[in-house]
Structure P
Amino acid sequence: MLDIKLIRENPDLVKENLKRRKDPEKLKLLDQVLQLDSDWRKLKHEEDDLRKQRNITSQEINVAKKQGKNIKQILEKAKQIT
């Protein structure tokens, strides 16, 4: 089994190795793996950004409650994040 980091960092090396083995099916799978990995990393980044926004909004709600401010607008913002 190949490490995803190796495939990510050296896709040409892996492709050449598969070509030498004359295994065209695995070449197709390699392209698919690279695409799926790229999609996964993009989605993971978006998830992390949303989690960060949620944490910041939670802190804003906490501060506003302690100061006795109206938190209705901040709560609406929090609902849009989730």
Structure Q
Amino acid sequence: MPVYRFRSVDEMGELAWLEPGSAEFARAIRRVWSLAASLAPWTAPPGVHRFRSTAEASAWREERDRECVVRQARRRQP
């Protein structure tokens, strides 16, 4: 796939825009979402979480992030 370099948005012309609502636009969005889901899957548990302090919320978030990293490392092992 070629790499294009532009000095301004005006030089992009037709390459920059997909018509909203078109099938091509929907396919492009699905590809981006699929890539994002494969690179960083959503792992937050559903619901509202209440914490007594910001320190408690930060500790919970760090633990959740740590679990996510471990889970991703396990998926990548052959």
Structure R
Amino acid sequence: MGKLAKKTTILFDPEEYERLKRTAQRRGCSVGELIRSTLRENHLLTNPEQRAKATRELAELSLPVGDWEEMEADTIHGAME
């Protein structure tokens, strides 16, 4: 990454900011670096072609999934535990 040259201000709910601080501490970085790396990973390093390729690759996987009703029931059951 090059020299940082642009600045923005983001306001967070106090609870959200505390969660960000704890996550940054666990990863050994600052809150700013946590946010920058998350943005890079999720928005800046991918383009529509990469996302489409990843979607196709996921669709090609043979994953054990049930039908819609079964998956919905599992989700509801899991949320109630």
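None of the figures in this text is laboratory data; all of them are computed from the coordinates on show. Just so we're clear, the structure is a prediction, and the values are computed from it rather than from any experiment.
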Margin query: Matching task: 34, 23, 11 is the computed value of semi-axes √(5λ) of the Cα gyration tensor in Å. Pick the structure from P, Q, R.
Written below: R
Next item on the list: For volume of the Cα convex hull per residue in Å³, for residues 24-63 alone, find whichever of P, Q, R sits highest and give me its label.
Entry: Q
